[in-house]
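In what follows, structures are represented as structure tokens.
Every number in this text was worked out from the coordinates using simple rules, so none of it is lab data. This is a predicted model, so every value here is computed, not measured.
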Structure I
Amino acid sequence: MMISARSIPRASLREAERKAMYAVFQQNFDGIRREWFDQDLDEKNHVILLERTDGQVIGFSTVLLYDTEYRGERFNVVYSGDTIVDRDAWGTSALPRAWIKTVLELKQDDARLMWLLIVSGFRTYRFLPVFFKHFFPSHDSSVTPETLALLDKLAHERFGSLYDTKRKIVRFPHPQRLRSDLAAIPPGRRRHSHVAHFERLNPGHAQGDELVCVTEIDVRNLTHAGKRMLGEYRP
């Protein structure tokens, strides 16, 4: 199955594409409504579509890019909204490849570019250690007070009182819950250090609790796998 990804402004989405995105979302999440999906989508300014050669949408990621300032420094922030890939396409690298290239192209001026990510599924959390050297929360690295303070600032700015500062968790009034077969962590996966860490930090993930994560999007912070997504890696 040939798969490609393309990045477009959210405002350029056609209604047929929005319906196709919602159909993919419905197949993977419980407790959602079209109006909630549309509201979240309309808050974003960019969309990456994963498509088969026949044009069928089989995955997507929505992105909100905005500026903020913290302790006198300006930041570009990429906030990831809904991201889902049909299970038949789990093995493809088309979406992460397009995502990394897109957000680096969206970077403005010399401001640092931060990725604010909320996660209710361990598969999404695994994107962080696969593609980034340093991120928080991570089981194998210490975190500076500055990073913690920045995460809290971004989370409070984005989610307000829905953000639990102590637990680093967001719970929405209408949480989106992965279907039980997708939310469940297989016993074999629990032996993986990053997955086990995610489960410890977010024991309510199956009920839609979202773990707040942050990393800097910079070529220097990409792993070898991340650089391969850019086509820049040389062994």
Structure II
Amino acid sequence: MNFEEGEILYFDKPYEWTSFDVVNRIRYAICRHLQRKKIKVGHAGTLDPLATGVMIICTGRATKRIEELQYGVKEYVATIQLGATTPSFDLEHPVDATYPTNHITESLILDTLTRFKGEIWQVPPVYSAVKIDGKRAFDYARKGKDVELNPKLLVIEEIELTAFDPLTMQMTIRVVCSKGTYIRALARDIGKALNSGTYLTALRRTRVGDVTIDRCLTIDQLDTIFE
């Protein structure tokens, strides 16, 4: 591989790693292999630390393709807890409110999900990397400051219920969506539409464009790119 000329690599981001952690680890390994102090390495599409799955990594001159690659359609599998919320709408923070779930049935969930197919307006979660006056929204949120984020027009191409447990009130959905979609915000809005609350307990990105999870290397397999 010619990492300076430019390579596009596919990795399965580990749980609790930031996207920058993945980039830094790969950059370090390449620099050590090439015996160089630095080389350009970037990623096409951020994943939350508590999410796993497809990350496209570009090196050298291929970093010029990052914006193009970011526009690939994304596919996610999300596990959602019904009946409660957290400030970040995932497991980063503890539950801050509970809601009734007695009225929720599989039929109601199926009917509700149809409302989210097609073009939708979505307000990003306050715990997000959206920039406000040069700072990330989560910087304000972690300091307890109120922030107002503008809604974005997105496209949900597919959304389907793949599992629902009425005893634990957990469900799993598969979502195919456009760039910029926050699945945590989608879960939040589904919860509101169900007259309840929700938060993510697991999130996995299974596809970006035509890159599927089965084509990705794990971090433990990183050294194989030098063979």
Structure III
Amino acid sequence: MYMRVLLIEDDRDLSRVLKKGLEEEGYSVDVSYDGVDGLYMAGEIAYDAIILDVMLPGLDGVSVLSELRRKGVLTPIMMLTARGRLDDKVRGLDSGADDYLTKPFEFDELLARLRALIRRRRPVGSSVLRIHDLEIDTARKEVKRDGRPIGLTPKEYALLEYLAFNKNTALSRRQITEHIYDESFDLDSNIIDVFINNLRRKIDRDHPKKLIHTVRGYGYMLRE
């Protein structure tokens, strides 16, 4: 599934590398460089996971973590730190961290741990989502309707998958935009309407049963 991740890390060089690497893997990544701003972003936006450095200006990572858990934010959180002492790891885990990675680390290890964190929060089952005769293989990122393959751009796929995971639920344009773009994107853009029109042309046009529905004045829904 297309995921949105918050990276709270004050090392700008490392942040740039991690953001680029994660985006190449299909994640949407927001970055914060201090604890106060990171705490605000983590509390305002529904992220699929948070990567949180321990040593941060403004507010340290453990304090950010403790405050998020106190507020009831259950987003999976991976702690990053240059420290290797056992007591630092214990303190982070006791404060509510889901995992702990000591710098320096290999990007592939971070990626594997991140995938594991997100999987734990999602029900285990088939990788194929089915809505009527529409099939979405989330592992292969392949889409078929009535057995016929449908070619989608990465953003079209991300939008369709998000609608499918929330089938029969109305999603606002803002919810959709915030999920598939990072925080620098213009939320007033009409790009979501453009993508919806493209999806309708590719998925619904040649079928009597329409799956993509407009919720007037609000957003869109994928309905069986």
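Numerical summary
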read-out	value
At a computed 29 (relative contact order in percent (Cα under 8 Å, 6 or more apart)), which of I, II, III	II
With semi-axes √(5λ) of the Cα gyration tensor in Å, for residues 117-172 alone derived as 18, 14, 12, matching label from I, II, III	III
Parent structure of the calculated result 38, 20, 13, given that Cα extents along the principal axes in Å, for residues 165-212 alone is the read-out and I, II, III the choices	III
